[in-house]
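Q: In the part that follows, the structures are each spelled out as structure tokens.
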Structure 1
Amino acid sequence: MNPFSRRQFLQRTALGTAGIAWAAGPGWGPRVLGANDRIVLAVMGANGRGSDLAAGFLKLGGVEIGVVCDVDDRALAKGVQTVVKGGGREPRGVRDVRRVLDDRSVDALVVATPDHWHGPATILACSAGKHVYVEKPACHNPQEGEWMIAAARKHRRVVQVGMQRRSMPQIIEAIERVRAGAVGTVRFSRGWYTNTRGSIGRGRPVPVPAGLDWTLWQGPAPERPFRDNIVHYHWHWFWHWGTGELGNNGIHALDLCRWGLGVDFPQRVVSGGGRYHFPDDQETPDTQVVTFEFGDRAITWEGRSCQRHGLEGSGFGASFHGDQGTLVTDGTGYRIYDAADKEIQKVPGTGGDAPHLRDFLDAIRSGRQPRADIDEGHRSTLLCHLGNIAWRTSGAVTCDPRNGRLAGDRAARKLWEREYRKGWVPRP
């Protein structure tokens, strides 16, 4: 093995954390702000991740959280208090995001809702002239991902997906070293995520808690009766609102794998596993292995929600296996092994959202493309959807490698999109 050194690599590539120019050229035209202009954000979904993002944006400066939006009064109060504690002025509290998008003072919407809201909220926001930071997975189903790209391009908006490792310096460096040949020719990459989640039990029909607008919580999804094991987290494990562990956490590893291999759409996807640990209401698998075939390259993802022991000494990560060695990342730093499996380099890393949030703000101000643009977000999220669709149908699906669309299996093709509540179809 003769990989060039990290120092040589950094000298050869002007990597750093610089942004990527828009392929659309200078004609791309969101509202351009100066470096010192304040950006006004509205945060949708404040119970957990949304409050974290609000606090993170405030720490960067040059930002005002003008509105907090949530359908649960308790979460709404939490979000408002988070902004105040973070040194911001008390924001306006709103339940319905459509009222937020009517506010001309808001420059961008931060979407930290359940998955079924990601696509519709992003499309509505772009149509209203707002930029969008949308949490992962980019969307609830593949059709929404295509619509989101169309909306972002049609209305010339910045849409950043919350795949924050795209902006972490050591991860950028690791991926570029893979692609530059540091471990030789790489034909295979593996991602994984492990956890120890408990049972969600059997839900009981109960009255909707005071302060929760259950109809608005469901929004674009056809309405279902309230049960006591759905909000505020277990919705992840129901197909009606969530995308399972593959969409919840698998997206992060799969994005790294796809990025490192330089692949876009698979030709074939095979998925196996099941709900093995608890006899409860969970619809999504707690144990899943998915293989994505890209002609002469492949990716495998393994997820175990109820058994924490991970791979390569970590509960989360991605590895790249070349003919001259292997590179392994735990999501912050990375290690390189030679062809004899001897560790020859270890680069520590730092995590956190700050670089990714800053990249979003810089993209708005400059008019350039963000690091995790919706087009990249859709391609990585699509791998999650295809893995889930394969698992829910025949166990394997064939795709068009030009766009990832499904071929053949009629049952699988039906899951490319979803049914929406009347009046909520989110076409751009």
Structure 2
Amino acid sequence: MKVDVKYGKDGVQETEIPDSAYIGTFYPKDVECGDPDKVIGDSIDNPLGIGSMAEFLEGGEDIVFIVNDGTRPTPTAKVLDALSKRMDLRSARYLIATGAHRDMTPEEYDMVFGSHYEELKDRIICHDAKKSECVNLGTSKNGTPMEVNKVAVDADRLVIITSVEPHYFAGYTGGRKSFLPGVASYRTIEANHKLAMSKAAQSLALEGNPVHEDMMDALEGVKGKRIFSIQMVLDRHQNIYKVASGDLHEAFHKAIGWANEVFSVPIPEKADVVISVAPYPMDVDLYQSQKALDNGKWALKDGGKIVMVSKCREGTGSDTFLKQLSTSSDPHQVLENLKAEYKLGYHKAAKMAEIATWASIWAVTDLDPELLRGANITPFPTVQAAVDEALRENPSARIMVLMDGSVTIPRLE
């Protein structure tokens, strides 16, 4: 079976897997998508649990939109296209929810804002978790200091544009994540993400998930704030499938149902080898690409091999995370080291080290092979080379491909 494995923005690695070994290539489910302008517009015009958007905006003197950064596939520009027919976009400011990520590149600004960038660029504020002025809203039940960007706290109208898909430790993206980690301080993000070390913090899980609970507490700090949310669910081609607008919580939970329809994918058996792809733009670095590993593990047999495929266009993404992975050749010892003192990024290292205690982690990237070996990851120049080696070691291996591993949650039927 010939499989074209996505690599980078437009690249493909042609890979041949013997028919006897091939289980299949799994994607988020194919769903029917309508005209994006109509789907978005109908949602905005029929919001859940709240009056019309015109009524919401009326009297607003400080309207702030919170939008995702360029490492997310959220089609913000299409939402702005629809909104431009319903309001003056220059009547608002636009706060980019970077979390602890870097500022966006010029290409990413163009991608996020589309044709509206030139018109709006003097209205855009990029959140900087370490430098932006943040307001302390109290402390969460888990002891996290709730520090949120002052621009969001001071706004008298907040409009959140985001997308909802499974998330490997928050349960799902979207909704409350625009505040924490989106526009929170570094100290707040670090305290929140420490909770991701818990086994209860995993994909599709909200109840009992300490990370989700912390994020909900952040929203309690702005209780009474007027918020209008626009939350999208995309298909596997990053087209808009459904949109839920209006009350933040109602729209979020509506979108979760649609996200499960798309991203929770049944598989017929677990595999000896799972090839899990981090597609563009989620292939920005090793730190972000880790999600493809964490999702792929649900399809992998004990003692199997998981092959992460990601260009890692901007390198590793976090020296802290990489150093921790490299502290020992024994993943059990790495986990013990991580428990000693938490810093942001350790949760990623912990999730990867946990996989390495029962499986082998292989990778096809543009990163330095020696750097990967030092982090207990076996590098391969191509997907084909990884497949050939896996079959050499285990001629009867069964192989599965997750072409959008960053967002696909395999579910054994």
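Q: Starting from the value 2.4: which structure in 1, 2 was distance in nm of label points 7 Å out along Cα→Cβ at positions 71 and 391 calculated from?
A: This value belongs to structure 1.
Q: Taking 162 as the value of volume of the Cα convex hull per residue in Å³, for residues 39-238 alone derived from one of the structures shown (1, 2), identify that structure.
A: It was calculated from structure 1.
Q: Have a look at 1, 2 and say which one yields 0.90 for FRET efficiency 1/(1 + (r/R0)^6) of positions 111 and 359 (r between Cβ atoms, R0 = 25 Å, to 0.05), as calculated.
A: Structure of origin is 1.
Q: Using distance in nm of label points 7 Å out along Cα→Cβ at positions 135 and 335 as the calculated read-out, with 4.2 as its value, let me know the right label among 1, 2.
A: Of the structures listed, the value fits 2.
Taken together, the values in this text are just the output of simple stated rules run on the coordinates, not laboratory data. Quick caveat, the model's predicted, so the values are computed rather than measured. Cβ atoms are built from the backbone, for glycine too; each structure is taken alone.
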